[in-house]
Structure I
Amino acid sequence: MNRTTSTILGVLLLALVARDAVAQWNVARFKTGRNLVYATAGLDPALVTAVGYARVIELVGHDFQFNIEGGLAAAHMDTRDFRARAGIGTSLLRWRSINLTGSATFNTRGTENLIYRGFDFGADFTGALGVYRHGWFAAADFGKDKAIITYVTQSDWYRTHYYPDAKDGWYLDAGGTFHYGLASGVALGPAEVTLRAGWLRTEKWDDMLPPMYASMGLGVRF
């Protein structure tokens, strides 16, 4: 693969890697209901809708929330543009209502376009600092999402018009993104409504298009 092709592929794979921040829920409400079903919708960087389930489990006297989630691109609900995630989140440190929270999420994503079809495995690690009370929360967060290994299948169109010797196969370290922004939520009985918004940068701190993410989540605890 020549240098120009490698650069183009790297930029394209960033679109596969870019994501909205993992849906963050109010850690002060973990004991309100151990189960949570939720849906999210937002820009990340395409319009994506997702549904998920989370369960709070106590381990060594500490509450951890485990979740699984699946999402599709909302514009055409094409199963070739998908995202599946499994993660864990908890409060790492607490002083009164102030919490430092952390989450680790493992991702599987796929996308297809005129140039290539891609499928990757990756991970996201995010920390947040904010005020978490039973009825609401507000926090600032920062994290990194990394594509660990990606399988790329080049299209016939790409081989015909740009690089006839392009090879299909696995690529390590295809790219990553930093994300940072604000998250907040309010409780409405057993339901929680969350809003998130922030900025995206490549792992080399370059601009992305679109440069931001924004999402809304609705969850119900029971």
Structure II
Amino acid sequence: MSIAYHEAELEIALNPADPHYSLPLLPKSCRSLLDVGCGIGQSLIAMPSGAELRRVGLDPDREAIEHGRNRFPGIELVCGTAESLPFQDGEFDAVMSRVSLPYTNIPVALAEIHRVLSPGGFVWLTLHPPSMWRQRVREERQLRGFIFLAYVAVNSLFFRFTGKLFRYPLNRSRMQSMQTEKGIRRALEATGFKDIRVTREPRFVVTAVRL
């Protein structure tokens, strides 16, 4: 994603009236928050929480991380992936992931999120519903785009029925899937989460608590 994209996302995150606004309501006891797929740290900056909250962001885009470090020196930003979080076990009271989880190996990423959460820790995720895939199919005009969307469809079905994902065969650096309520519930339960709650309007949001 470009820096311009992340700056636009910051404007959205700072405006609760924006139709695309979506941020978690953290438990009052939360003292440390990790944002997986943080971009430049826009969601962390916009979180309506007290100064005592430790805010940490992780993203694989080194350029975005460097930009965020220069722009927001009050938050901790780390370059890394969701599948290998460079943090200690139980280090965070809450983990959020706004839109980024669908681009990861979800079972592996959830296991890492579970590991770095303290017992009773809270997780908040926004995901990609199948309706997003249908919209992209209607908008796609190039053959290679249709081929990739075919992969996303197969990968999404594979995840729903087996709980597993595979990388795009034509570009092993890419992974993407759409999620269903049944599929993500199964994945969270298998990882060790409880109190799973799903809302679909206006965003596909899932929350859960670490056992």
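The value 5.8 for distance in nm of label points 7 Å out along Cα→Cβ at positions 100 and 164 was derived from one model only; which of I, II is it?
Clearly, the read-out refers to I.
Which of the displayed structures (I, II) returns the greatest value of distance in nm of label points 7 Å out along Cα→Cβ at positions 132 and 156 on calculation?
I
Which structure, out of I, II, was relative contact order in percent (Cα under 8 Å, 6 or more apart) derived from, given a value of 21?
I
If helix-only ellipticity at 222 nm (-39500 (n - 2.57) for each DSSP H run of 4 or more, over all residues; to 500) comes out at -11000 when worked out from the coordinates, which of I, II was used?
The value was obtained from structure II.
Given a value of 33 for percent of Cα pairs over 26 Å apart, calculated from one of I, II, which structure does it belong to?
Structure II accounts for this read-out.
Tell me which of I, II gives 1.7 when you compute distance in nm of label points 7 Å out along Cα→Cβ at positions 124 and 180.
This value belongs to structure I.
From which structure (I, II) was mean count of other Cβ atoms within 10 Å over residues 84-91 calculated, if the value obtained is 18.8?
I
No value in this document is a laboratory result; all are computed from the given coordinates. All values reported here derive from a predicted model rather than from experimental measurement. Cβ atoms are built from the backbone, for glycine too; each structure is taken alone.
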